[in-house]
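Engineer: Listed below are the structures to be examined.
Please treat every number below as a calculation from the coordinates, not as lab data. Everything numeric here is computed off the predicted structure, so don't read it as measured data. Cβ atoms are built from the backbone, for glycine too; each structure is taken alone.
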Structure I
Amino acid sequence: MIRIFVLGLVVFFYTPLLSQEITLDQTASLEQAYIDSVKSENLLPMNDLNIESGYVLYQSEISTESESAELELENVRDYAAVYVDGKLKGTLTDNQKKIGLETVPGKHQLQLYVENIGRITYGPEILDNSKGLFGSVTLNGEEIRNWTITPINVRNCPVKNLTFSPDTNSQVPCFYKGTFNLSSVRNTNLDISGWGMGEVWINNKYVGAYWEQEKQQSIKIQAGDLVQGNNEIVVFELKNNQKNTMKLSETPVFK
């Protein structure tokens, strides 16, 4: 009888965590994390803004005379999500600096959300550790000027102070929030498959970042960051792939 009882305890504590889908059904505007903007005729790298890491929004008005145009960035460090009039057009990196824009003729608002992934520690560019956008940005070969540059306090954002509303139709970068219920807690993994690039908080604690181009598509969640009962998740999403669900997974998720 004693052996059966002990075996029963082992089975109970090692029952696999069922894959639980989490719906993030509230959003908060990214503007709540904005820091004071700077206006400049030319681009300013993050270094000139005293920003070591994180995100910056570069905005300017553009004008097109046709339904197609080519946008080119001279320097991108490290990643830029390109939006026109609040709609995602694509992404750029230092290895992919050009993108075609399909627009109607006229004036438009160009928004470049840029993330500094990390400092360069090797190679020929170590002597120029500039981050963000610098050099020039051109549209059909003509330089774009008169920028509004806004640092965004994402990583250190006090997410508990954000104002959320029941809206999941946002097309621009924003914060998402949802809840999930656990009958018991232990280490688990958050499956972020289908999302683009962003950051995650569990119960107001920052737990990690994700990127769709990484081989691993999950974030490890420690048992100490979870509670029995209702848990809250907040996600900042840069690309906005129109996803509003994530899953808990017993094992790490890879492509």
Structure II
Amino acid sequence: SSSMATVCAGSLALMDAGVPVKEPVAGIAMGLMKEGDTVIVLSDILGDEDHMGDMDFKVAGTREGICALQMDIKIDGLTKDILERALEQASKGRLFILDRMAETIKGPNSEMSPHAPKAFALKINPGKIRDIIGPGGKIIRGIQLETGARIDVDDTGSVKIMGDTEESAKQALKMVEDIVQEAEVGAMYDGTVRKIMDFGAFVEIFPGTDGLVHISQLDFKPVHKVTDILKEGDKVRVKVLEVNRDGKIRLSRKAALAAEGKKN
């Protein structure tokens, strides 16, 4: 039976792909030849046996029991004894097939195939939804175009990312996380100097988010000119001192140096 072979092959494929199925499933098609009082139950019938016989009884299940049944008969009905015999014979056949399947793979692989479709879900601050979407959908379309993944965002801040491969889904997830992440007080970041002012430097700590390193927070010794320490484009490690109610971020290069034991 091609349909029962498909049940077995589908179960093997799911396990090989790393899908956490509870148990493998196998299927077998049972047939019947009945002439008067003579009854023969056939296992794993061929097309001719299906065509010439009196029954096509498909049984699929695990070692623990039956998952699905389907029956076509060409006679008026089956006796209880014939049905019990067919089910018992199907059980033996199913267990035999499951044993052969176990010789190939015993259970789901611990990791999904990198070629299998991958999905991620995350919850974000609803206030960050517009940052993911961008003006006219520019940002989300750009991520999807670059990664090949599909991204769905609802009004509650639920984000679903689906990729044809693990690589594309992970790439899209990283880009979304970079956009929606929020600065944490006390956390350290490797930032990039974006703008130099007389009173300090604005440092981008992740895409779309920057904070101010005041001139007094540049170094342990007095700094008279910001450009003596930093220039635009420089990479600098900073520590978040404060995130105020308006979302403005205070950063410190001096605190980052102290935390890493680099105090002069």
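Engineer: Tell me which structure, out of I, II, gives 15.0 once mean count of other Cβ atoms within 10 Å over residues 149-156 is calculated.
Structural biologist: Structure II accounts for this read-out.
Engineer: Now for a different question. When mean count of other Cβ atoms within 10 Å over residues 77-84 is calculated for each of the structures I, II, which structure yields the highest value?
Structural biologist: Between I, II, the highest calculated value is found for I.
Engineer: Suppose you compute relative contact order in percent (Cα under 8 Å, 6 or more apart) for every structure in I, II: which one lands on 12?
Structural biologist: That value comes from structure II.
Engineer: Here mean projected area of the Cα convex hull in nm², for residues 141-196 alone was calculated and came to 5.9; which of the structures I, II was it taken from?
Structural biologist: Checking each candidate, the match is II.
Engineer: Something else about it: Taking distance in nm of label points 7 Å out along Cα→Cβ at positions 93 and 189 for each of I, II, which is largest?
Structural biologist: II
Engineer: If you rank structures I, II by percent of Cα pairs over 34 Å apart, which sits at the top with the largest value?
Structural biologist: II
Engineer: When distance in nm of label points 7 Å out along Cα→Cβ at positions 29 and 245 is computed for each of I, II, which one produces 7.4?
Structural biologist: Answer for the origin of the read-out: II.
Engineer: Given a value of -1500 for helix-only ellipticity at 222 nm (-39500 (n - 2.57) for each DSSP H run of 4 or more, over all residues; to 500), calculated from one of I, II, which structure does it belong to?
Structural biologist: For helix-only ellipticity at 222 nm (-39500 (n - 2.57) for each DSSP H run of 4 or more, over all residues; to 500), the value -1500 is produced by structure I.
Engineer: Please state which of the structures I, II yields 12, 31, 32, 19, 5 when P(r) over Cα pairs in 10 Å bins from 0, in percent, for residues 109-180 alone is computed from it.
Structural biologist: I
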